[in-house]
Structure 1
Amino acid sequence: MKQPRELLEQNLIKPTLEVKRRRGVVKDIKTHLSQKHDIFDGTIQTWINNPAEELKNIDARLLYLFSQQIYEKTGDLNINPEEFFTDAEAKTSKQYSGKMFLKEELKFPLIFDYALESSRDSWIVMMDIKTIAGLLKSRKLHWNPEAQREATIKEVNGEIVETATVYMHNVLEMKQLLKENKLERTQLIFNASLGTADDNGDEVVFDKETKQLQINNCKMDVIDGYHRCLAAQLALEESPDIDFMFEVKILNFTTPRSASFLAQISKGERMSEVKRRSMSKETFTDIIIDELRNKSALRNRIPNKEGLRGRDLVTYNTLKESINKNFEIKRKLDQVEVSDYLKEFFDILIEFYDTEFNDNFKETKEKSLLVENVTFAGYIILAANMKSNDIDPSQVYKYLKKIDFSKDNSVWKEYDVLDDKNRLTRNAKQGIEKYFSNLEI
């Protein structure tokens, strides 16, 4: 370098933090470095968030590429890369690709020469860090909210989506330990999801004699160890010569079974009780709620955690408590009947009030009890009473259209659902339950 690297690192701190506040500029930088050099968005964000610490550790080629972007966006002469890097260094840096740590593009099948058979559908292999990072980068290894711990709820283009809850401090800490060869070896768990192989073949093939394991083209999910996988990817992008082997347990389960597996191994770990119950399916009611979450109009609108966000409609606990109160479910047949009944019930209910539950959701919530969490306790009561009277769930609209859900309706104050300022009272749920129990069927 023409000048000390430390000087460039120091000079980059101020303009980088200024750029951090400009979302459009940050997006442009990420797009450029990602598309031109295959650098992971998360890696770039760590540099922008904490340049004083993160820039010290990155490969010189990455420092050139990053400083070039910050220089172009700010015009700060103190960070002009031409003043710090030789022509040869600049040329080498411009040729950098995040894919360089892979000898060739990672493709299925993945073959491991030795695997330890744990059970008929689970095995343990040693997998090198480049393979794991390559699986992530090539989008062959996924984070699946249905098989994971709590997700983070985000609104993207008007849609509520579940994304991985990432504790970046932990990721960066493990990244540094990997680069220093100090990370303790712990087990990752991946699931080659049953029923997702190409041509309806086997996802995993194990030769009992040679102990060779082959993973064919299928949907691969991270069940445990997502933070370590991200750390591996970040570490390799900064130090492509890292050599580290992870112990990986390979499952060949359905997604629900892999979620149940995680729930079992996580009972001693920190996880909300709501999420753990929804994954382990310990009761018939949990199975019913899972069906509603995945196969009804309530899909994506029952959160894993308590509390509602965005376009969430009803909490897990509200449904569980109300179903347990109002339906007698003693065997599998009962569970199936109630599940099917409630799915159709809510499909018709939400279709009948489609505008209120969807396009005008926010406005409806302000003026009406129709989409309130507590009202779902009443809906469950109505469904139970209709079912006990052999009324088809498709008839629910006949009863609902008789109800004035407007918060201006004085009946809600009479039942102690709303106070004088049209706010929900402490007894709102009990009031709703009483009102719906009194409906004539």
Structure 2
Amino acid sequence: MSSRRALIAMTLQARVAARATLLIRLSLLAIVFLLNGDFHPDITPSGEGSNFQQYLGLVFWLVIIASSFFARPVLKIEWSVGLYVTLAFFGLAMASALWSDNAQSSLLKSAAQLVVLIGAWRLTATFPWEDVAVCMQLGLFAICLLSAAMAIFVPSVGVMSDYLHNGQWSGLFSSKQTLGVCAAMLLFFSTFRLMNGAGLLWSWSAIALAILCLLASGSRGGGALAVEAIGAIYLMSKSKAFARVLAFAPSLLAVVGGGVIAYLLVTQNRYLVVFGAPLDFTQRTYIWQHALNFFWDSPWFGAGVNGFWTRSVVKELFLERYQWFLDNYHNGYIAIVMETGIAGYTLFLLSALLFGLRMSLLIRGSVFPPSQTSFGVSYACLLFLLNFTETYFMRSTNILTTHLTMITAFVFARPIPAPVRSPAKDPSRVERRRRAPGALRAAPLWDAL
């Protein structure tokens, strides 16, 4: 009788877990669709400036958090130095709302960030990473398909008509850059899944749609980055040594981002100089230099999340100089240093370095299958490169940034296997060699990274 009750209980538990997993999958699909960028004001119910998408997306994150407690864990968490550093960075970012000039808006953004972080953590622990990638691809496919339909059948919404972007597609979004990034990400996810045995017809259809949206939106840079990331996936699948080296690319890019910031602060130039020629990335460097003019107002801990562009003096001075205004850094590295200061950027840089160290150890120990290794490193490199011209770091609800956070948590929380010692060796000889003068000793902290 007791065995029958146990069987019934196990069956019921399995059904609950399956339904919870289904609910998580559907909620994640909705989040990918809603939280990739601001829709055109004619599409959203509340019009321009509305946070309707963000609020609805947070509701789905709450559904994921609640459902995750009924799903079966897929990852045994091991706390590491990298996890603590990453949490310290996000903790500082959320706490920065306390010294922001726009306290109400900053506190709302910090609260949203907290919900998303908890959701990302629960998703990492209870939902397979392969299923996350599938949901990302499906959501991006829906975005690009509806964007193409909007551009063809409702051009007043889906096609831009201003003098700078006349005729370029923006699809569902207010800007053509957002559609370009979504198309580039769809190309990345679809090619990755094609290389790993996903359905040929489905993958090639998604790739064709992604290329169409890339060309129609004029986003050549996004497409180039996606192709580079795909090339990195292929090379990493062929060489473990290359994968271990590339794992440090995000930390190198973070150093380069810091170098760009230092250059603009020291020279006060409105542009970069490359081989003697000025480079302004279609006037993005004007925005960077304008923001950095205010850096010394709060150098150590920054202006707080959402606490910079909301200042009236920032907008007024920019309008006076250029007669146009965008409340967007167009650079994720500058967003970090302006909103969290030197302290925040130091934690960010340290987290990127520890990511490389941890991933290198995991690759050496063959903890991840090659497909997971190549995907995680390539995606991180893609996001770090993208943040040189667009702002994705410090965006509390954007799913692309959240996916990077999940990958980081997955890497830092994955246990590192103990080194396998050969049984053929004489223990006394090994001990004598270990104690010999000048012998190298393993640092305990290394395994905690």
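Read-outs: derived from the displayed coordinates by stated rules, not from any lab. Source: prediction; values computed, not measured. Cβ atoms are built from the backbone, for glycine too; each structure is taken alone.
Using relative contact order in percent (Cα under 8 Å, 6 or more apart) for the comparison, can you identify which of 1, 2 gives the largest number? List each step's numbers first, then the result.
Working: 1: 12; 2: 20.
That would be structure 2.
Have a look at 1, 2 and say which one yields 0.10 for FRET efficiency 1/(1 + (r/R0)^6) of positions 15 and 367 (r between Cβ atoms, R0 = 35 Å, to 0.05), as calculated.
1
State the single structure among 1, 2 that was used to calculate FRET efficiency 1/(1 + (r/R0)^6) of positions 63 and 335 (r between Cβ atoms, R0 = 30 Å, to 0.05), giving 0.55. Write down the numbers at each step before the final one.
Numbers: 1: 0.00; 2: 0.55.
Working through the options, I get structure 2.
Of the structures labelled 1, 2, one was used to calculate distance in nm of label points 7 Å out along Cα→Cβ at positions 143 and 167, giving 2.6. Name it. Before the final figure, lay out the partial values.
Values: 1: 1.4; 2: 2.6.
Structure 2 accounts for this read-out.
One of 1, 2 was used to compute mean count of other Cβ atoms within 10 Å over residues 111-118, and the result was 18.6. Which label is that? Display every interim value, and only then the final one.
Working: 1: 13.6; 2: 18.6.
Structure of origin is 2.
Which structure, out of 1, 2, was helix-only ellipticity at 222 nm (-39500 (n - 2.57) for each DSSP H run of 4 or more, over all residues; to 500) derived from, given a value of -14000?
Values: 1: -14000; 2: -22500.
This value belongs to structure 1.
By the measure volume of the Cα convex hull per residue in Å³, tell me the structure among 1, 2 with the highest figure. Write down the numbers at each step before the final one.
Numbers: 1: 182; 2: 207.
When volume of the Cα convex hull per residue in Å³ is computed for each of 1, 2, structure 2 gives the biggest number.
Have a look at 1, 2 and say which one yields 2.3 for distance in nm of label points 7 Å out along Cα→Cβ at positions 95 and 391, as calculated.
Numbers: 1: 7.6; 2: 2.3.
It must be structure 2, since only it matches.
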